[in-house]
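I've put the structures underneath this note.
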Structure 1
Amino acid sequence: MTEITTPVFVCFALPEEARPFQKRVPKSPAIRVIVTGMGSRNTERSLAAALGESKPAFVLTCGLAGGLDAALPPSTVLFETGDAALAARLSSAGLRAARFHCAGRIVVTAFEKAALRRETGADAVEMESGCIHAICRRHGVRCATVRVISDTASEDLPLDFNALATPEMNMDFGKLALAVARSPGRIPSLLRLQRRVSMAANALAEKLVAILDGRP
């Protein structure tokens, strides 16, 4: 990854989203992985601290996204940016241009996804990129959203993960265990989602390596 001479910030909300990329990319001062935490409050705090230390060449806001466009299958990697040079780089790596909606909560049901599609025209939904783009604009830093579809527009998530999060938007694993114990019939759906998420995160990692290596 010798072509990048100024650090690039690659942001993920959760360690599970970042891990496949971290396994593939060699440690380098040219790439800084930032795990921000979920939601705008955690994201703003983490990214503002990083930008206070150094100004990157550009920022990628990465991770999982829920599909709003019914034509998007799982593991489709999408991007959105207002920067022409970044758009060309991402397109050349095989990513599909899209519109994202940045939500304040996890979108759980197909009904909610359909409503968001009608209201916003967005192709996918996530929770951090809007905040990251706003911060980057204030700092004069180029930015792109790079997200992978983990759950499609037509499917419900097996649990309402909003109800299982702490006020700081961290997963409360005690609540999760209790929810599973109360609804053991949802375990197969949770396991399928876990496999889907793992496949999506690996697909995203492969594209990110290609983007940062300058290869299609």
Structure 2
Amino acid sequence: MKSTGQILREARLARKLDLGDVAKITKIRPRFLELLESDDFGQLPNGIVAKGFIKNYGQFLGLNPSYLMAVFRRDFVENRQGQIVPRGMVEPVTKNSLWTPKSTVIALVAFLFTLFLGYLAYQYSLLVGPPSLTLSSPINGIVVSQMTVEVYGKTDPEATISVNDKLVALDKGGQFYVRLELNPGLNKITVTATNKSGKNASVTRKVFLTSSP
């Protein structure tokens, strides 16, 4: 199973971003980003900082923060000093386990049943609700000096996406990317996702382009 760092790194590489680009937008130092992707959380200042970085980095990449934290808690814990360490370092390896073949079957059945219900709920939401839409860039209110800005995020793979009323292509996973030209001063960027039933979700961001000296 993939670790937290592996999930973050693969998501970044899928977007073809380097750590320098991520650091500029998230304000997380490249060194800290390297530690996150290497699962070297013990080198971070403390557990609170580590968890905050994981959530912020995951949100930037369009990942589910709750899922990331679940994977993180599976592999790591916080010791009495507030540092993040591998779970086996603080939990005895030889402690008695209540896990039995019967409980394994019960857990498996419960998991499959929950998975089935989740699938039904997801299909129902696609029919009656608006599509999901995550806009990772640009950050609202950002001030830039370049004449263009990257607009990228993720929506439902079956939806259509438009940026300022212009259609943008989606990849198979529902991710989209476009570089948008800016005008001096305030620019409003509106991204709209529309599903097959005509329901839509929209996000608007403001970007300020400073005048060239």
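What follows draws every value from the coordinates through simple rules; no lab data is involved. If you're wondering where the values come from, they're calculated on a predicted model, not measured in any experiment. Cβ atoms are built from the backbone, for glycine too; each structure is taken alone.
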Once Cα Rg over 2.2 N^0.38 Å, for residues 21-68 alone is calculated for every structure in 1, 2, which label goes with the largest value?
1
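When Cα Rg over 2.2 N^0.38 Å is computed for each of 1, 2, which one produces 1.24?
2
The value 9.9 for mean count of other Cβ atoms within 10 Å over residues 117-124 was derived from one model only; which of 1, 2 is it?
The structure behind it is 2.
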If you rank structures 1, 2 by FRET efficiency 1/(1 + (r/R0)^6) of positions 133 and 189 (r between Cβ atoms, R0 = 30 Å, to 0.05), the highest one is 2
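By the measure relative contact order in percent (Cα under 8 Å, 6 or more apart), tell me the structure among 1, 2 with the highest figure.
On the way: 1: 29; 2: 15.
That would be structure 1.
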